[in-house]
Structure I
Amino acid sequence: MNQFNFIELLFFILPAVITGGIAYYFFNLHTKNEEGRRRFLLHREMDKNTVPIRLQAYERMALFLERINPSKLLVRVIPENSDKDLYEAQLIANIENEFDHNLAQQIYLSDECWNVVKAAKNATIQIIRKAGMNSESANKLREEVLNNLLDKQPPSYAALGYIKKEIRDLFS
């Protein structure tokens, strides 16, 4: 009789355990869904606030890259005398000042994009230094830099292309 009561008790408890397990499963599923929905809404709200700031950062970096484009830089920064070393230092200082002015924008750009911008800046400085080794005067330095860029695009163009690609990816 004791065995009969145990089997009877098992028949009464088994449906309760199954119902409890199913209830737990659906409650857990509902909780995860709600958390995902809240996270999505929070992310959408953050995007609404951060996208304009990120776009501003990309605009500032595009402006920086245009300003360090050697053909535009050489027009904007005119040599004060014929000393090529002084002019070379003046050009590099101008690039570094522009970069320092936009340093905070890196928090809104991806690491890869920031590295591309830094590489463009460093490559531009290298072009100026290389031209400085082959020049005797400030005017010859200007000519040498412009001649180097006749066959190829300046480094800032590649970085601008990368920024444009990243902005397209931001909206797709």
Structure II
Amino acid sequence: MNTTSKERAQGPGTGAEQRLKDLGIRLPEPPEPFGIYAMSVQSGSQLFLTGMLPTRGHTPQSVGRLGAELDADAARESARVAVLNALALVRKQLGSLDRVVRIVRLGVFVATVGDVREHPKVADGASVLLQDVFGKASNPSRVVVGVASLPLGVPVELDLIFEVTNSGGPDGPTEG
């Protein structure tokens, strides 16, 4: 029997939407922009998201820098909150997370003091959840960078690119 790359990544009959249910995860409302820009842009089979922050509405869920106000576990949880926002935005854009073929790239920006070395542990807060939802075969390439500050004083910002199927919706940015 022939299987698609998506089926191999997720297992037969187990799509991302079902995995969310099985994990007991309810996605938040998709984030709204803080300025004048598109929250997501689809070009062909690529879906690019704006930087995802650990916010609810326009309120940061945590603020601070790794190694100063926050430890690695708190920053890791911020990465998890940011990726939940990303998944909510992807669902809004595509109609279903089952249209995701794979995550192409995950960029993780971590606000830190200069001598911190726990960046990968923080980034795993996003990576683990993405793997749980989309399967190990969909793991993205990843870059993790320490920075002096991020918008709103949050500890983490994510940059995500997805490969998606083109059936089920028009190309273009989401409203906002």
- prompt: Computing FRET efficiency 1/(1 + (r/R0)^6) of positions 15 and 143 (r between Cβ atoms, R0 = 30 Å, to 0.05) gives 0.65 for which of I, II?
  reply: II
task: Taking relative contact order in percent (Cα under 8 Å, 6 or more apart) as the quantity of interest, name the structure among I, II where it is greatest.
output: II
statement: One of I, II was used to calculate helix-only ellipticity at 222 nm (-39500 (n - 2.57) for each DSSP H run of 4 or more, over all residues; to 500), yielding -9500; that structure is II
- request: Assign the value 2.5, calculated as distance in nm of label points 7 Å out along Cα→Cβ at positions 127 and 151, to the correct structure from I, II.
  value: II
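Each value in this text was obtained by applying a stated rule to the coordinates, not by laboratory testing. What you see is a predicted model, and the numbers here were worked out from it, not measured in a lab. Cβ atoms are built from the backbone, for glycine too; each structure is taken alone.
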